[in-house]
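A.B. asks: Take a look at the structures listed below.
No lab work stands behind these numbers, since they all come straight from the coordinates. What you see is a predicted model; the values in this text were computed from it and never measured. Cβ atoms are built from the backbone, for glycine too; each structure is taken alone.
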Structure P
Amino acid sequence: MQLVTFGINHQTAPVAIRERIAFNCDVLPDALNSLKQCPGVIEAVIVSTCNRTEIYCHLADDNVDALSTWLHQFHHQPEGALSDYLYCHQNNDAIRHLLRVASGLDSMVLGEPQILGQIKTAYSQAVNAQSVGKSLGRLFQHAFTVAKQVRTDTAIGNSPVSVAFAAVSLAKQIFSQLSESTALLIGAGETIELAARHLADNGIGRIIIANRTIERAHNLAMQLNGYAISLSELPAHLPEADIVISSTASQLPILGKGSVERALKIRKRKPIFMVDIAIPRDIEPEVADLDDIYLYCVDDLHDIIEENLQSRRDAATQAEEIIDSQVEHFIAWLRAQDAVPIIRTIRELAEKESELLLTKAKKQLDQGIDPNHVVTELARTLTNKLIHEPSRQLRQSGLNTENNLIEAARNLFNIKD
């Protein structure tokens, strides 16, 4: 039995690679069902965000190569095409990795809280797909508890740093007066909501929210005195935007080079600042070739994010200590699970002997034999039967100086002297 984490993240692969093996919500149920058919896979959870795609598995054997083959085949990638970007953590390292990811210690933005919600969503989807059992179920619940402890007991989340915050910080550097600017936000998820609130807090002049579902865009826009539109209305409103921040789950680009070029002509070449946070990307990379366009993707935000991280790095040291301790706690639970079948077998054997002797005792009572004698004989015989094999093994172990069975027996039966 093995616990395994297998995948890529922002540290091992650029966005162009990450978007090739991202799992969107529509394909995730089929992906989990397919993964469960993979040889040796007992349980599975798939976490796929803009910064990572990771497969968490409980395997019956050590055939990790099967996961690589499955990932390549599912995303129609040539075998080995992703090898330079993939990592694999096993057992203790896999446990530690999940705890660090859930606590925000492995994120591009150290300590960011969004990843915990994304992991919870991934876990729920795996539960719905019936790909989670006892081991991964306990591991993920443990990760949620540890992440909460890290956020409560350290200052990991005190500094307002996130991808959304970094995007707004960069916009402030380009537009000195946000009060005179219009922001067009594409999407209505958590990242877009964070960006919208940061913009509002920094005095943005006007906010337009575009989303495939107009009701979601409207709900967010109402909270921020913004204006909601559908994605089909983007071409008409794009020329109004000084700032464009996009984060959707679309598998195809939302904005192409042609539509942006037309918007620039209407704006009379007035610059547009664009941030594409989506994986796969919402804005065609070729848009960056246009004059008067400042296009950034998630990887470009790294330098800005660095500015406000020192306090989180200090807190991360404390968080790592908590995680080290909690890894040991989970490993102890795993060891305890190894003992369960042994305990069950011992109990079944003891109950079997007890039933046999009890049946014999009842017959003796029916025959009129003295009850005191029957009970005494029952207790003596049961005791002898239960301790016979352990006694024989202990005597045998005394002949082997390297055998630690005697010390183990002292601990097992809590014998002090």
Structure Q
Amino acid sequence: MSLDIRIINARTRTSGGKLVQIGIASGKITKIALKVDGDAASEIDAGGNLVTESFVNGHLHLDKVYTLEMVGQDALGSYHGEGMGGAMTAIEQASRVKDNYDESWIIENVRRACKLAVKYGNTHIRAFADVDTKGKLEGAKALIKAREEFKDSVDIQVVAFPQDGVVRDPGAADWVKQALELGADIVGGIPWIEFTDEDVRSHIDQMFDLAIKYDKDISMLVDDAGDSNLRSLEYLATKSIKHGWQGRVTAQHARAMALYQEPTFRKLVALMQQGGVSLVSDPQTGPLHARVTDLTEAGIPVALGQDDIADAYYPFGRNNMLEVGFLACHLLWMTNFQQMEVVYDMITTTAAKALGIKNFEMKEGNPANLVVLTQESVWKAFWEHEAPLAVIKAGKDVTLER
């Protein structure tokens, strides 16, 4: 067999310490074995290091990257302080960045972040673009343009996201519709910031109507504040059950569940199971986080996300999912080797499942989306969180630096 790429001296998470070879042709993994025969156009020596699936970033506000200095730091204090009681205030403060939204400068920031994604082996991103009466379509246009520019190295799922609400921002729903017609992939939402429970339900109802009309998946930021009374995720799950949208709904954040009483949390878990709702957690960007270990033990797909890169909510970030996983190991206290493997799944295979990415596992016959790491184990990969030695996207070597 003629190969496009052969990886030699590779250690995998299932090879039991043995070094194997991986054959890649026509964009797919053709063989994983002690020896893979055939001529290869190129060969990558893993040097005994770990080779795994590439990384998946389940949540990134890609249109707002590198805008912290534009908007100021007051939102950081509101979002991170006092048990996240000021999270809604932070959103209002952060919205100032959209006073000057323009595709021409947004796209330059987006390109910078996408190049980092390639450098760090992050080949799939669920990217949120604010589409509302302030941001209009400027962010969406930039992300759709980047989706095309980087299609050979990064799959970008563009989420049409009404950041400032739907009921409290009349006209935002129409901007979401326009973004979908422009080419956005996913219907977004942030129902918890509406002022009343009735408005929360209306927000979810309106976004579900668009998802059904345009046959789109749904990704919503829910219950992202230090308030145990927030329940938008419950209603989102019931809508998924009602409309048969199981496997097509992803919730982001859900930090308020950290404050729920146990009976309330268990009912929520049951609703998420029945509704086929997955979750993306970003524990590094706020002082509260979803009950990740309990959710994973309940069989709910949980992914990690970068969430922000130097914007009004978080001052750091490199689009490096190993770094995000490193932080999560600390913040979630998942520090033994078995738990680290679960965290690694949350930036690779389970993350793909949460985002509806099919056939992502490193198996023969599946698309070749792989990273060759600088370390021989998940533990040491998290420890160092370095850029991979090589990044393979759809069977092509897209490594920026070797």
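A.B. asks: If FRET efficiency 1/(1 + (r/R0)^6) of positions 124 and 164 (r between Cβ atoms, R0 = 25 Å, to 0.05) is computed to be 0.40, which of P, Q is the source?
C.D. replies: Q
A.B. asks: Also: Please compute distance in nm of label points 7 Å out along Cα→Cβ at positions 244 and 364 for structures P, Q and give me the label with the greatest value.
C.D. replies: Going through P, Q one by one, distance in nm of label points 7 Å out along Cα→Cβ at positions 244 and 364 peaks for structure P.
A.B. asks: Still on this structure, please answer the following. So helix-only ellipticity at 222 nm (-39500 (n - 2.57) for each DSSP H run of 4 or more, over all residues; to 500), computed for just one structure, reads -16500; which one of P, Q is that?
C.D. replies: Traced to structure P.
A.B. asks: Upon calculation of Kirkwood radius over Cα pairs in Å from the atomic coordinates, which of the structures P, Q produces 25.5?
C.D. replies: P
A.B. asks: Looking at structures P, Q, which one was mean count of other Cβ atoms within 10 Å over residues 12-19 calculated from, given that it came out as 17.6?
C.D. replies: Answer for the origin of the read-out: P.
A.B. asks: With relative contact order in percent (Cα under 8 Å, 6 or more apart) derived from the coordinates and found to be 14, which of P, Q does the value describe?
C.D. replies: P
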